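Enquirer: Below you'll find the structures, each written out as structure tokens.
Readers should treat all values here as calculations from the given coordinates under stated rules, not as data from a laboratory. Every value quoted in this text rests on a predicted model; they were computed, and no experiment measured them. Cβ atoms are built from the backbone, for glycine too; each structure is taken alone.
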Structure 1
Amino acid sequence: MLWHHDRHPDHETAAALSKIALRQDGTILNDPKARAPRQNYCYDNGPGHTIGFEPNTFVNVTDTWIPAMGWLG
């Protein structure tokens with residue numbers, strides 16, 4: 001989910017809508033057994049965009065980067 005405090009208003013709106021959607025999981029998925037995630041992970045979408053974002057989780061995508069780039073074209 002996008003970080004909620006950003007220099008781009010559309011990114012802030014997308015973050016707010018994502019947070020709302022995650023709380024409506026059963027309705028959106030049409031599954032009364034669906035449960036919202038206990039934690040949400042936010043990300044920074046580029047230097048200078050987010051305000052007050054300090055990453056604390058890093059994911060190594062080295063093994064999937066080349067195939068992903070091929071898929072993305």
Structure 2
Amino acid sequence: MLELQRVIPAAQFFAIDGEFTGLQAGQDINAFDTPSQYYSKLHSGAMDFLLVQFGLCAFSYDKENDKWVLV
């Protein structure tokens with residue numbers, strides 16, 4: 001908990017990952033879907049499964065070295 005209290009205020013953006021009990025590709029996904037259409041199709045399929053693991057990465061920009069780093 002103390003680690004999160006240190007990291008969250010220092011971060012400039014977060015990357016989130018979820019692991020579910022299953023995954024459906026959704027209905028009629030194809031290469032010509034817009035990002036919004038693709039997300040909507042996957043979202044509807046993911047709603048049928050439980051979230052069993054949640055990953056969070058916090059990043060901050062290091063101006064001195066001109067790169068993004070994990071906080």
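Enquirer: Assign the value 42, calculated as relative contact order in percent (Cα under 8 Å, 6 or more apart), to the correct structure from 1, 2. Spell out each step's value before the answer.
Expert: On the way: 1: 32; 2: 42.
Source structure: 2.
Enquirer: Comparing mean count of other Cβ atoms within 10 Å over residues 8-15 across structures 1, 2, which is largest? Working shown, then result.
Expert: On the way: 1: 14.1; 2: 11.1.
Ranking 1, 2 on mean count of other Cβ atoms within 10 Å over residues 8-15, first place is 1.
Enquirer: For which of 1, 2 does helix-only ellipticity at 222 nm (-39500 (n - 2.57) for each DSSP H run of 4 or more, over all residues; to 500), calculated from the coordinates, equal -12500?
Expert: On the way: 1: -12500; 2: -9000.
Attributed to the structure labelled 1.
Enquirer: Using Rg/Rh (Cα atoms, Kirkwood Rh), single out the structure from 1, 2 with the greatest value.
Expert: Numbers: 1: 1.05; 2: 1.13.
Checked 1, 2; max of Rg/Rh (Cα atoms, Kirkwood Rh) sits with 2.
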